[in-house]
Structure P
């Protein structure tokens, strides 16, 4: 794992998102499952139970990929990064609407965009030789 930026990043982000998902449940008592406005985690990020479950699922996917192999970590980092990029952009338009089922707020959008930049950057740029070796092995 030390030699692969993708595996390290996936494992670290995965562990962090798992902790965030669990901590979110400590502050979402009394909040509806898909409430459009949630309680604040760390006094900044709005969460509801669905948002917490999303963090747990994303954290598990990242951690499993990070503990697995470079190709898996690279793929999951890229996919999660792309999803976070989309969510970071679309999220700005969801606030104040009935479609905000993750109870997103402005802090969430910027965190999602920052996560997207890091995950996509590492997923697309690091460990390129692994993809080349895998592709040539299948040829």
Structure Q
């Protein structure tokens, strides 16, 4: 019988080494936690802009395909122009202000192709800031 007891399987897990390791890790964390430098974020600072943003030039495409230009900085009156006059006027405005934006406001019955043609003409003449004007519901 004594022989059988030597070969008997052990069902218990010895957790003492695991407890020792956990205690050592706990001590290490307790010692190093106060030494950790809590991150301080250096946020960038901005100054107030001295220049007010300019209102964009509005290119209006009517349902019949006519082009109009509205400069809200001067008046809210629409000025009828052809494509070459439109480009010349926009180039003149952008020479005065490099940040001058242009928005296209088209009637909802205008074909999408006409809007793309105007955008293409603006892109060919290096007009950088072009957007589409929409109406909220």
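Data overview
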| item | result |
| --- | --- |
| Given -0.55, -0.66, -1.32 for log10 I(q)/I(0) by the Debye sum over Cα atoms at q = 0.10, 0.12, 0.22 Å⁻¹, calculated: source structure among P, Q | Q |
| With distance in nm of label points 7 Å out along Cα→Cβ at positions 9 and 129 derived as 1.8, matching label from P, Q | P |
| Structure from which 13.7, 38 was derived, Rg and Dmax of the Cα atoms in Å, for residues 33-80 alone, options P, Q | P |
| Origin of the value 0.70, where FRET efficiency 1/(1 + (r/R0)^6) of positions 41 and 73 (r between Cβ atoms, R0 = 30 Å, to 0.05) was derived from one of P, Q | P |
| If relative contact order in percent (Cα under 8 Å, 6 or more apart) is computed and equals 20, the structure in P, Q | Q |
| Comparison of P, Q - label where FRET efficiency 1/(1 + (r/R0)^6) of positions 25 and 121 (r between Cβ atoms, R0 = 25 Å, to 0.05) is highest | P |
| Label whose coordinates, when helix-only ellipticity at 222 nm (-39500 (n - 2.57) for each DSSP H run of 4 or more, over all residues; to 500) is calculated, return -24500 (choices P, Q) | P |
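A short reminder: the numbers here are calculations on the coordinates, not readings from a lab. Bear in mind that the values here come from a model prediction, so they are computed numbers and not experimental data. Cβ atoms are built from the backbone, for glycine too; each structure is taken alone.
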